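No value in this document is a laboratory result; all are computed from the given coordinates. No experiment lies behind these values; they were computed from the predicted model shown. Cβ atoms are built from the backbone, for glycine too; each structure is taken alone.
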Structure 1
Amino acid sequence: MTPEALNDALRSHPAALKLLSPLGLRAALPFGIPQQAADAAHCERQATIGQITDGTGLPLALPSLARCFSNLDPRESLLYTPQHGLARLRTVWRDHILASAGPGTPVSNPVVTAGITHAISICGELFTAPDRPLLVPLPYWDNYDTIVTMRTGAPIHTFDFFDGPAARTPRFNVAGLRHALDRLTGPATLLLNFPANPTGYSPLADEVEGPNGIVAAIVGHPHPLAVICDDAYEGLFFGPTTGPAAMYGRSVYGALARAADPNRHLICKVDGATKELVFFGGRVGFLTFSATGAAGDALAEKAAALIRSTISNGPAPSQAAVLHALESPTLAAEQEAVLSVLARRYRALKAALDEHGVPYWPFNSGCFCLLPLPEGMHAEEVRKRLIVEQSVGVIQIPQVNALRVAFCGIEAEDIPDLVERIGRVINAR
């Protein structure tokens with residue numbers, strides 16, 4: 001379809017049309033090789049795509065390579081994928097989202113991306129520009145700067161992630177979100193990452209759907225707003241599920257998508273196999289919109305056009321592998337086994353931090369915790385000291401002068417020693 005036809009299809013979701021950047025308005029798949037090949041898919045003689053096959057549609061694969069994917073359908077794993085991704089994988093992942101988001105949630109057919117970072121980058125290109133800022137809570141994953149600001153020129157606006165100092169057991173700063181939204185005067189994008197990197201925090205139930213929660217703050221915003229739910233660590237929840245500190249325990253996408261006004265809000269969900277399936281090298285992500293029908297299809301095609309214009313299409317072997325895993329009857333048990341390992345590490349880290357008197361921001365999920373440094377200590381200097389003096393590697397977060405500890409890659413039995421070593425430097429006077 002032409003850009004004009006796609007933009008016309010978006011009139012059923014006015015917010016999406018208002019939010020598109022100049023590039024987003026221009027984005028459309030040309031009538032190129034993939035589309036012409038699809039038109040001829042039923043033909044007896046195929047002379048369209050430049051794929052080396054055996055003449056019947058099967059790849060003429062080298063045996064030394066093909067045997068690495070012997071459990072996968074060679075048509076899915078060794079040939080080009082469509083720009084949108086494998087059709088069956090998109091359907092299965094949409095079912096996966098609906099099972100978590102709940103009935104009545106508007107969900108487009110997901111577009112498969114080359115990792116979650118790629119999905120965020122597509123959102124940035126579609127919805128941000130020098131006059132269309134990105135709003136994120138501080139601290140945030142530093143790659144947002146390069147994904148958005150470097151590529152699209154959009155400024156990043158921030159508000160404090162927590163509503164108070166670590167010593168006061170703070171909560172997610174919904175009031176700060178509301179005030180930051182009030183300062184926006186036109187189309188903008190809000191990015192929410194839960195479980196968060198680098199804080200390791202996910203909001204509590206009342207912080208999401210309470211009368212003064214995240215959903216209410218966003219739904220009450222009067223200007224066009226795209227909301228990106230960066231769900232890279234979805235499912236990695238370790239905090240309580242009952243009581244006053246009960247976690248929301250799932251993506252905020254469902255609640256936002258159901259409450260959003262299509263005249264003002266578009267909710268985008270980015271997620272993938274990286275953490276949910278522990279498939280870091282696979283680079284399989286997904287981009288899903290709260291627009292459905294013709295509008296959802298139009299946004300998916302615009303995303304596919306950006307894929308076509310950069311990487312052409314996503315990697316086939318990893319898409320086929322993810323599909324194979326999602327259809328496995330043992331997948332849920334396998335995921336639970338990994339989650340139990342991470343939960344032990346989470347509990348070990350909390351216990352060790354308390355035992356050694358190392359201060360930390362609240363964390364209840366994901367792969368990280370954040371350690372604020374005492375006044376007079378500087379994160380980069382402490383990071384280097386930990387390497388030299390304690391043989392410990394952590395990441396400095398200069399945005400808030402803190403250290404990020406990734407507990408996801410350390411055995412529970414080794415965590416007390418890790419914290420003791422960190423404490424020798426942080427608590428030194």
Structure 2
Amino acid sequence: MDIEELKEKIRTFNAKEVLVEMKDLSGSMLDLAYSAVLYSNPEIAKEVFRLEEMMHSLLYRLRIAIMLGARNLENAVEFAGILQIASAAEKIANAAGDIAKIGMSVDITSYLDREDFEEAVINVRIKPSSVFKDKSLESLKLETETGMRVLAIKRGSEWIYSPDKNERLREGDLVITSGPTEGIPMLCKMATGRDYQEREVEREAGVNIKRLTEKIADLIADMKNISELMVGLSYSAVTLYNHEIANEVKDLEESMDRMKEELEILVMEAARGVTEKSNFNELRGLLHIAVSSEIISDAAYEIADVVLRDIPLHPVFLASIEESDEIILKMEVKNEEIVSKTLKELKIETRTGMFILAIRRKEGKWIYNPGDDAELRKGDLLIMRGPREGEGKMREICGDFKDATY
């Protein structure tokens with residue numbers, strides 16, 4: 001890119017639009033990266049690499065635009081917070097790229113248990129009897145009906161990434177989706193007309209190896225789940241400018257460090273007696289996944305650090321959050337009918353597409369990453385993320401009809 005072309009891009013630059021794109025891109029890249037690993041798919045990995053280059057370009061232009069826009073000390077301080085968050089988003093994207101590289105080089109699916117993932121990645125092929133056939137993504141409303149989001153579609157030899165809402169699914173399409181594990185059976189039934197059956201993974205016969213493999217699988221799943229939770233909580237912290245949530249991100253970052261160390265020990269223990277190079281490559285791939293998950297958690301902490309250090313945020317950042325594909329909601333439980341019911345009973349994710357990041361009890365206690373057995377109480381404050389279309393359903397469920405988008 002020559003200097004004149006760069007100048008033209010800066011002149012037409014919209015910081016708010018770029019921040020929206022960076023936030024949405026980093027989230028999509030994580031989902032696609034894990035898709036590449038779970039299915040050992042180099043084509044999806046290449047798309048992650050392409051998006052990674054796009055993120056580098058966006059951050060570069062954002063830095064130039066912000067330097068040009070800072071007219072005084074107050075502007076500079078507010079823009080510093082935006083730059084810190086944008087740089088962290090780029091680090092998340094880089095970590096996604098590193099995860100995708102594993103999908104290009106080695107098959108580690110035998111060490112991964114999808115049922116342990118809070119947000120699973122799965123592919124389904126559209127069968128002749130599918131209710132999806134010839135329907136647009138907008139009309140299907142998959143996120144608010146099943147909780148599942150379409151990441152990509154493979155049609156013949158062509159890939160369609162981040163498909164438009166007007167894209168119509170066709171018979172034979174291979175659809176890559178991400179969402180809560182409880183949404184998988186419903187999605188598969190609708191796509192194929194048949195009940196979903198989880199693929200069984202063959203593991204090593206040795207009792208000790210099997211034990212280590214299961215421990216490694218559990219840790220990898222925990223690190224993935226927690227790193228993604230941290231990203232959601234960090235954006236919630238800055239959107240709501242909440243120190244309690246930001247401090248939880250800090251505590252989780254320290255937990256991730258300990259989990260990485262534990263995984264390193266397990267992998268070294270599993271490597272004893274291994275003679276095949278392919279097995280070594282698998283274990284090396286697991287370490288790369290762990291390192292990348294820790295990098296994601298570090299980046300999430302950088303985002304939350306803006307709140308912990310009381311850095312004021314420029315209004316353009318809050319405006320970008322409001323226009324993002326994935327919104328942050330804060331909503332109070334007022335509906336008596338859902339009081340004392342568990343999250344599992346309410347099936348919030350599959351009904352609305354919203355993921356509950358935290359519950360704040362009326363007396364002030366916080367429950368982060370609540371489990372399925374968490375019961376809702378009247379006056380609970382729910383912090384959640386998900387598609388904009390899910391807000392209306394959540395208001396109906398909670399009985400909170402105030403303006404709840406932040």
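Here are some notes:
- Origin of the value 0.10, where FRET efficiency 1/(1 + (r/R0)^6) of positions 328 and 352 (r between Cβ atoms, R0 = 25 Å, to 0.05) was derived from one of 1, 2: 1
- Given -19000 for helix-only ellipticity at 222 nm (-39500 (n - 2.57) for each DSSP H run of 4 or more, over all residues; to 500), calculated: source structure among 1, 2: 2
- Mean count of other Cβ atoms within 10 Å over residues 40-47 derived as 19.0 - corresponding label from 1, 2: 2
- Origin of the derived value 18.9 (Kirkwood radius over Cα pairs in Å, for residues 120-279 alone; candidates 1, 2): 2
- Test item: Cα extents along the principal axes in Å calculated as 78, 55, 39, pick one of 1, 2: 1
- For 0.20 (FRET efficiency 1/(1 + (r/R0)^6) of positions 16 and 256 (r between Cβ atoms, R0 = 25 Å, to 0.05), calculated) the corresponding structure among 1, 2: 2
- Parent structure of the calculated result 13.5, given that mean count of other Cβ atoms within 10 Å over residues 32-39 is the read-out and 1, 2 the choices: 1
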